[in-house]
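These notes open a run of structures that come right after.
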Structure I
Amino acid sequence: MALTKPPLSPVSPGQPVTAQGWNDILTGVSDLFDALLAFGTDALSVRPVIDDAAVSDAIVVAVPDVGQPVRAVPPFGDRTTHTLVGLTDGNWTIHVQAPGFEPKATAVVVPQTDPLVVELARRGSVVPDLFGVGLRSATDRLRAEGLDVDVVLDTTGREVPRTAMPPEYVDSPVLVQSPAPGDIAPPDNLRVRLVVASPLRRDPVVTMPSLIGLTTSEAAKVLERLGLVVGTSTFQTT
């Protein structure tokens, strides 16, 4: 409750206190006690978790049946829980929300000595760590998590087809991914972008035969059988 200052009437020495003046004093003292009691002295620790791992970036707010909401102090130092202070005895609803998770409300009765553990549910899919994984295996893992590949680029900037993957890219390792590993992709954007290593390209080579002693036409025939073409010939005499 709000603390309201009562009317204060000064009196002179020896002047009697009227009944109204005395009642004003009693009303003021009573309002003071009510206001102090409304601040509350109880505390409650709240531990938001996912798969028993603490969610430290959560926001925790306690709302009483009657009164003002109280926001928890987030973890600091060695503390791993959110701390609510200044709570009064009675019924409270603890609201917890965190990026990538569904908000959750839990009813509690204060005082409560044990920490309140709030199990959160992910709002989306966790992006796996794909660094070093071949492109085909990476896309299979993403589909298993309910994710899809938005675009794939190699280190030269060339876009790699996703539907008809070229054979030389099947085992190309993933070097960069977005979103990052461990991030939660929201339900409205379950797409991941990948950058993979460019495959090594081996140019065909031909072992050059010896053409010594052959005429120009004979040399041309030998080279043509190897897929080579005779260019401009230069003859130098000494």
Structure II
Amino acid sequence: MGIRIFMILLLFSACSVMQAQVSNASITLEFEHFANNGILHKYDSTLKGPGNEKYLVSKLKYYISHISLKGAEVHTDLTPRLIEVGKNQQVHLSVPPGHYEHLEFMLGLDSLLHCSGAQSGDLDPLYDMFWTWNSGYVIFKLEGRYFSPDGKSGRLEHHLGGYREDQQISKMIDFKLPEPLNIKEAESRTIKIGLDLDKYWAGKETVSPVSEPVITKPGKNAVRIAENFGGLFHLIIQP
């Protein structure tokens, strides 16, 4: 009996070692940004809004979190990532090998992070996304200038945030992958995701960079604009 128990323990130990030796796969989410049917670059071109208003973008950055790959297996990474045009546009994930059919992430942050004060990593206040005057974070920041048809111009500043029940603007984004992702041990894959800024101005709601140039606090205007968040993103099908 003692030998039998010893052999079972030895087999269990060997299986545990084999499991520990399995290497995760690497998935990179690569974000690209578009406006007026072209690649969005800061400063370099004048863009048109939904009513042919003109505007320039000098800054665009936003948080994503709660990243999940779902299929036969489910892998979730809760770590918030700050995406910014022209700077950090990639998210690197370590995931178990497996079969995945859906990609999901939150545009924004959960309420616990908003309520926990200034934090580290991508939530560090040095990234200028933490409201020092109000608990919580800006989750979507768009800055630049607008130019009205009558020749006037001014600052364009949309700092959208809010997590209380009547101010909550974070949205879950869900994609069914065009083809299931069968990823093997130690394999590296890339999923490209596009953000179309035209859909920010014209989605479920129509927003004007001229008539609504400055929105910098939680409230009904931020909640209304956030109705367009669900249509901002699309998967970029690679050849």
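Every read-out reported here was derived from the displayed coordinates using simple, explicitly stated rules and does not represent laboratory data. Owing to the predicted nature of the structure, the values given are computational and were not obtained by experimental measurement. Cβ atoms are built from the backbone, for glycine too; each structure is taken alone.
For the reader, a short list of remarks on this structure follows.
- At a computed 24 (relative contact order in percent (Cα under 8 Å, 6 or more apart)), which of I, II: II
- Distance in nm of label points 7 Å out along Cα→Cβ at positions 209 and 225 - structure with the largest value, from I, II: II
- Origin of the derived value 6, 18, 13, 12, 13, 10, 7, 6, 6, 4, 2, 1, 1, 1, 0 (P(r) over Cα pairs in 10 Å bins from 0, in percent; candidates I, II): I
- Structure responsible for 12.5, with mean count of other Cβ atoms within 10 Å over residues 49-56 calculated and labels I, II on offer: I
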